[in-house]
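Bear in mind that the values in this text are calculations on the coordinates, not laboratory data. Bear in mind the structure is a predicted one, so any value in this text is a computation, not a measurement. Cβ atoms are built from the backbone, for glycine too; each structure is taken alone.
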Structure 1
């Protein structure tokens, strides 16, 4: 079964009416160690997971009462619900509940918690080892627009600091670009911030995606504005992560994971990660709203994700919006077709078929058999003749990867094409 965040403290919170329309929740930490652990796990970033059986929608104002019997202290913090983990999908032995982001800036929040609890708390975050710096970047997902030489490009931010960020940009090499403009949209509030920037580094990832490190350039007079926005963005991401179900496809295949979630919730978003590769599946009411994987989308991306046997996944119990993608798929038939395509691939001997391999075409042999080839055979041969590598064919042709591989093998056996070493 998938694993989820486990909460310290005791029991489930019973919601009650709070002041100013807020719903009252409570968490209790009987010992100093439990409170210290909760702080290191979640409170340090301005969020908390509150076990409760009640479903509270995102944006619901709440007032969380903290009970600390070990120091005879109670205090309240105001916030709002960022995500929820309903009872039907909670793992055995872990409680359902809601994740709450507090309204106070995290620095002030930490100081307040230390003051009222009279405990010296430690909240140093481990820096991202891939980007060592005095101001390290920390995880935060958000949609980003980059204005580069008058052209707007969409990207996905994956981590951020007050000085810069890392963004995934599909299909574009920015080697000759210096200055640009960045527009970051807060995924919760929709608030936007615009900053000038420059490219610090970029790395080629799988499936044509570029990982681009950007350095922000802004006037010192905006430092409080930028710091507040980035701090809130990181806090929101942390809060939302507390209400996710996570696991590995090595333990549970993708079809079982999807069946588990879709059978108890009518909408959700499944995010998959394998090394530098990322995929996302969103569904609602028995229909797949969109699938993305690198530059791919739709059926091709869905089938490819079913081959990720070693990927990590995170599930969020709401369908996250995605602009510009319109290909919807009926859930059950799409899963069945993807499983069949994956099983067909498993039966093929694909040793030697590197994605970068190219093919030579025997024109005389092709002319002799072209009338016997189906549409896929002719397309593969024509793409091979134009010099496209195998990986490009797999992405460009509409049919399944299994069908393309079968066709390549048949064309090699018939002498129409040969692998160029």
Structure 2
């Protein structure tokens, strides 16, 4: 079964709050017959849209192929949080790659966040960016470590945007007894993810890129000219950029070995009275291993994300997400749920992004592990730079050692599910 079609109808956005509150692009044509371009990009999420935009702005001819619609996948369904840095902390990165490369990765993460703001301002994308992400600790024992990490970033990385909060400080913002302290990152923010993706799509089209929707890629063939095959056509190109992330399937086996698709889910309540769940318009992500994340929409709905699954079919989404939501906000027990949707993202074993050179002119970037709004936007820019002959930053990221998931494609999902069940049990026991 193909994840592209396991839970969604061909060419249709999910019934999400985001799709209901975005001005969608008119349907774009399906690729039929032969096409020719300097660069063919596979996947119209943040990575592919950013790559197509930046390449077209440099004067390259670009064809972007999307199996469904622009922003259809995780780029149009996620929690909307935009943070600096990488998915793992700098202390972990220092142990993994050393201080010098850890600093370079930090700087890339800062640039990724800034790039989102630069693109929204330069392109006039109305995606409602608002500052502030609160990292809330579930257990009291985690609070000193969170505060120490904020001090480390200020002392060693010159990042002074983190405000340490005790239990009372967090509960003044989050109207819940669940959290024991945390850190408010004033340098991070949150936005409407589908509006952002659609804005990138409009800008790429305006810059001259061709985008074909409902054009499922079935094969990428090497040769003097790379050939990208779809169901009803093909594209010959000098360069091919694979930007399919959690929906890649088995199209590129070397990437599939290192990138694991997982499903995540969000529900949206009916509009809430002001101050019932959040006293400030910030996004929240907590310290549970299977993370809860939430924020308010512009019309004061709680958008609450939680729960994961590792098979193909989505579970009962409202039941899956309502349980962790009520653990945080028991006062919402009788509030109606107006929207519920799921999507598929991609993780790696190290939670660092997966950049691979698959051939002289065949590149892939994916596996953002829940940190993709910023990192995927930058990944597209970096792939565009690489096509143009500036490969230093791509090579830095491609040099990160990413192990393959154990068990192959057949067993890795059950093994991951066992591991996640164990970590969820640790969360419940407070270990």
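Numbers at a glance
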| item | result |
| --- | --- |
| Origin of the derived value 3.5 (distance in nm of label points 7 Å out along Cα→Cβ at positions 200 and 224; candidates 1, 2) | 2 |
| helix-only ellipticity at 222 nm (-39500 (n - 2.57) for each DSSP H run of 4 or more, over all residues; to 500) derived as -8000 - corresponding label from 1, 2 | 1 |
| Given 3.3 for distance in nm of label points 7 Å out along Cα→Cβ at positions 168 and 384, calculated: source structure among 1, 2 | 1 |
| Structure with the greatest value (metric mean count of other Cβ atoms within 10 Å over residues 104-111, set 1, 2) | 2 |
| Structure from which 6.2 was derived, distance in nm of label points 7 Å out along Cα→Cβ at positions 120 and 392, options 1, 2 | 1 |
| Among 1, 2, structure where mean count of other Cβ atoms within 10 Å over residues 48-55 as derived comes to 21.0 | 1 |
| Answer label among 1, 2 for the case where relative contact order in percent (Cα under 8 Å, 6 or more apart), calculated from the coordinates, equals 11 | 1 |
| Read-out Cα extents along the principal axes in Å, computed value 63, 48, 45, structure in 1, 2 | 2 |
| For Cα Rg over 2.2 N^0.38 Å, for residues 136-247 alone computed as 1.05, the structure of 1, 2 it came from | 1 |
| Structure responsible for 3.2, with distance in nm of label points 7 Å out along Cα→Cβ at positions 144 and 272 calculated and labels 1, 2 on offer | 2 |
| Origin of the value 3.6, where distance in nm of label points 7 Å out along Cα→Cβ at positions 88 and 112 was derived from one of 1, 2 | 1 |
| Which of 1, 2 leads on distance in nm of label points 7 Å out along Cα→Cβ at positions 64 and 336, largest value | 1 |
